[in-house]
Structure 1
């Protein structure tokens, strides 16, 4: 029979919930400020950020979806809305007619530039200024440890190939 995994303790669950709820509250407040200050949604900003950093300010749709961690259908719907606002455009891929490239339009580049300073001010006010230098360093260590842990292959469930049986 496989080994049962130990469940989190009450204190560990309290820390987990505090982490999740605080992160969500911070994301929500930042998104509200971004929209209020710039008219862009958090999703708009994510797309514009990735395109602004891409070579030639263009990426294949599949690559854009992967970089922002979205399903392709979600990205497609969002790109439709952004295209209607002339922030991006889609073009057939020159090397592969099956795919499309998403291109940052000049209005999108301007909207991103105009949003960056107010957004970064909000990040400083709501995140950086709330923490000491030691707490920021600890937050960086925690984020790095979590990303490294998530990047590891998941263990096989008990009874599956590659899992020792007891």
Structure 2
């Protein structure tokens, strides 16, 4: 995976802020005036960013959030809901309410893993991921088979947009 996609800030204060977000479970990878948000995790972040580029070219901005730990983000949501102690600051940074839009989640794992993210801002969502495992093939084939390729992410986003 091309590590430059992370767009790590050059400024030391901004880099430290990003580090804190990464360690807390998520960070905004791209901010555009959004009509949809794509939250992605792991190896499919490339497809999420490509889908955002394609949507952008159609005049449909997409925020992209890179999830580094669904467990930590879920705990932050539980804290916000008063179900456990802790802080929800990462939710405010990665999924700010003022930018709440329909959400596509995508990961190369079970789609339920990120499905809870729609409840952060109570938005409509589609969760993409694999529900059967053990296939072999090229990366492109393995992403296309369960609908994790760029075309599938774009299609899911378009389906959610009014």
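Bear in mind that the values in this text are calculations on the coordinates, not laboratory data. In this text, all values refer to a predicted model and were calculated from it rather than measured experimentally. Cβ atoms are built from the backbone, for glycine too; each structure is taken alone.
Below is a table of values for the structure above.
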quantity	calculated
Origin of the derived value 23, 18, 17 (semi-axes √(5λ) of the Cα gyration tensor in Å; candidates 1, 2)	2
Test item: helix-only ellipticity at 222 nm (-39500 (n - 2.57) for each DSSP H run of 4 or more, over all residues; to 500) calculated as -11500, pick one of 1, 2	2
Top of 1, 2 by distance in nm of label points 7 Å out along Cα→Cβ at positions 70 and 102, largest first	2
